[in-house]
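Multiple structures follow.
Throughout, read-outs are computed from the coordinates displayed, never taken from laboratory work. Predicted model, so just to flag it, every value in this text is computed and none were measured. Cβ atoms are built from the backbone, for glycine too; each structure is taken alone.
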Structure 1
């Protein structure tokens, strides 16, 4: 019940934020969500969060051309962190995890900002550009639903038992199928310039990326010895648990449509 109630709250908030919120409001909401996700990542990995927050928020608001410079300067700053640590082995590993976390969380949400900006290439010539972001956020929700019901009933062969014992190949195939069906319906209806073949291929690619994102976050949690990234969302765990698929899907989708439509 908690899981359903949380979902009912998240869906209208997501629809408003992506499709109807003015750009400044959208950016503020994305910054808050990204910061919460990074907070959970920092808690799991033990990285130095203040530097990550500062660099990540700059990445969200900076022009694309400046992002590389921000990452370079942040990496140099992170290399200095072990100088103040008692354990050089742990401090160096955490410095690396800090840069990884910034790219993983804030880098992914930066692509959300780019997808939302319908005036930027390659979206400028496409109608209803914000629907790309909506698709990126929702496609794996449908995939997860298909995986849950089919996998629970018919799942036999484990997909990645050492990382996520509950996932099966049958559930993964159901996730792909459900996501592709959703993509074939949603994308041509909301972005008419997208053909059925393109919609199916994009949905397939995004679902595979999302499933990998889910497994990758599970591996991080397993390495840290935790079950959930947090407890912010009742029935879902942490916010990072809810958007782990999207953090892989958004950059992959942006790359795909850049290659297809530029």
Structure 2
């Protein structure tokens, strides 16, 4: 199942300003850290699913969160040294039960008004026996290079909206240093040439195997291949690659 949400919300996954404790470099004391992303370094009081971590981001009056399954978002503000989150929504991917339970736990934690402390690059959220320590992504994980990284698709963007992927669809792409791009479009494998110049990628001579994997996965594949054609724009922010076709269709990848 796919649930549509605004593309700005999915790409930003963020929060805004409010009042309370905390300072952000280049910002005003007492405001939420506009435009910043954080990764968990330590979680006390909860064992995360192995291989996962908590990601929080702040932009335009919203908080974005991800912990291995769905992308979550909601309205946020600071008040009395606490983080107040309301109106939580998100994508609706079917993940394994432990990951979905972890999503529910994180929603409960964020909407429970945890105590907030931001000092430089470090953010700490506390509620009861649970304490989450996070580090600004720019310090925790520098931006990934385009080539040599396996990029895993997690969002389709079309006409100003974004959608999560149906179960079983796991498209990916790698850009080799030899000028060859290879990957899987959701069902079939593909490969072809690419060149990079001034924020643009030009794909050429793309060859694709021919197999059907069912209506939903085939539909995803058609959208992926429609974007990976001709010349597209691209941006990399931390571990997120966004590719946009002149038709305004786009793909959002996360580094594997």
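Below, the figures for the structure above:
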{"item": "Which entry (1, 2) yields the derived value -4500 for helix-only ellipticity at 222 nm (-39500 (n - 2.57) for each DSSP H run of 4 or more, over all residues; to 500)", "result": "2"}
{"item": "Structure responsible for 1.9, with distance in nm of label points 7 Å out along Cα→Cβ at positions 110 and 246 calculated and labels 1, 2 on offer", "result": "1"}
{"item": "Structures 1, 2, by distance in nm of label points 7 Å out along Cα→Cβ at positions 78 and 206: label with the highest value", "result": "2"}
{"item": "Per distance in nm of label points 7 Å out along Cα→Cβ at positions 134 and 190, the highest-valued of structures 1, 2", "result": "2"}
{"item": "Structure from which 17 was derived, relative contact order in percent (Cα under 8 Å, 6 or more apart), options 1, 2", "result": "2"}
